[in-house]
Structure 1
Amino acid sequence: MFRRPRPTHDVEVIATTPLTSTLTRITLAGPTLSELGIEHPTQWVKLTIPEGASRAYTIRHHRPAEREVDIDVVLHGNGPAARWASVARPGDRARLAGPRGRRPDFGDAADLLLAADESALPAALTVLDGLPATVRVFAYFEVATAADALPLASRAGLTTAWLPRDEPRDDPRGSRRDDPRPKGRLLADTLLAADVPAGAAAWIAGEATAVATVRRHLLTDRALPRDRVHAKGYWKHGEADHKD
């Protein structure tokens, strides 16, 4: 069965806002964005830049009345979309297609494990924004440096751990190492050792191998309900434009 084509929207950059050392916010405006139809957290669009490359990005904020959206882009590697975002200026043109993406279903879980590296941080924060106030959230976010921790809105029952890759760590030979951990490993190691409430739901996204390791652990060792464990590899070491 062929997928139904999604509506396209011609847009232009109206602002760029650095958020962290690796994440920048691109604010886009377009005459049809009031009709974008964002209905739930984690929905995404395909962003097509002038040179023709397309990449998937979560809609971080949608302001229908203003016909605007915010897309937070990780400036990593040498990918075409990241290069475009790093030099984008007001007036630059692009196109959006979408939205796509399923609503994450956490059932009636009272506790949620929420985890992401910076590639999935925008999507994770849409999950956090959309949760009922009664859900306790245990959030783990891997970032490049301690200065990259973002301010979060106050919320009862939220426990947050920011995990900077550049913090020194113990070497197996007994010395201290100052080189950053490979992306994804710190998040996986932390989650494998974390306390997880029985019956919790989980939403984890980031580097594909790390996410797969954590998913197996949650299903096998922690016995979380399979239908409440949402795990997505947003990218993978050594692959360009990884699709999970």
Structure 2
Amino acid sequence: MKDIGLLTSVGIRNNLRSKVIVAVLIVVVLICAISLVLAFCLLAIAPAMKLEVLDRHTLEMYLSVTIYGACLIGLGINMNVFAQTIMREKSRGNITALLATPLETSHIWVGKSLSVFLPGLIMGEVLGLISLLVVNYIYFVPRIGFLINPWMVISSFVAVPLIYLSISLLVNIIGLAGKPATANVIVQVFLPVFASLMINLGVRHVLDAASWIFTVANLGLSVIIVIIAVLLRPRLTRERIILSI
């Protein structure tokens, strides 16, 4: 565990070394998150609040999708930006140098995965929490009080991070044992496809975004991705990593 912690901390420092990249990342994340929250507030929540009889469950659903989307953007864009870490480290010989140490390949894998995941986790959780508080105090608190339910909290603050933790483990094992370009394609495609799918399912009432079904669907996806990563684990050998460089 000490090795994993050291690799993670070093990886985070390396990823965040460029102030320009970090600044651009934060700006892009904020623009996307604010645009999403404003769109849901103006197009869904505000019209629903004008009704004489408020439908609390509908409002919970809209709020849940808003928070969920904010968390997804924070984690997803961070992953898209830093998914190429393995590609850069392979080309620079960093991975070869690590393989020459007594470190286990599994520790390198987990450490690199966490170093990409953790900054996004912080951004996603902060954006989700801010969205929850701002939307509540602007729209709901003056009329019906603070709006929240456990399923929207679990879906946004637990399930979304678990999905992206599993994605990080998957793409890093592919990047280490195979072609980093393949892992990068998976990451770049996953965010827009997954975000549009889940948000549309929630908005169109196919999956109730404020219900346990939505939560279970997200947790189930993370389990499936982890299982795929575990099945690929035997490919993570020093010989295969060296041959893929």
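Read the figures in this text as sums done on the coordinates, not as results from a lab. Quick caveat: nothing in here was measured; it's all calculated off a predicted structure. Cβ atoms are built from the backbone, for glycine too; each structure is taken alone.
Quick notes on this one:
- Structure responsible for 25, 44, 23, 7, 1, with P(r) over Cα pairs in 10 Å bins from 0, in percent, for residues 149-196 alone calculated and labels 1, 2 on offer: 2
- Label whose coordinates, when P(r) over Cα pairs in 5 Å bins from 0, in percent, for residues 85-212 alone is calculated, return 2, 9, 17, 18, 18, 14, 10, 7, 3, 1, 0 (choices 1, 2): 1
- Structure responsible for 25, with percent of Cα pairs over 31 Å apart calculated and labels 1, 2 on offer: 1
- Structure responsible for -25000, with helix-only ellipticity at 222 nm (-39500 (n - 2.57) for each DSSP H run of 4 or more, over all residues; to 500) calculated and labels 1, 2 on offer: 2
- Which entry (1, 2) yields the derived value 17 for relative contact order in percent (Cα under 8 Å, 6 or more apart): 1
- Entry that produces 12.8 once mean count of other Cβ atoms within 10 Å over residues 141-148 is calculated, selected from 1, 2: 2
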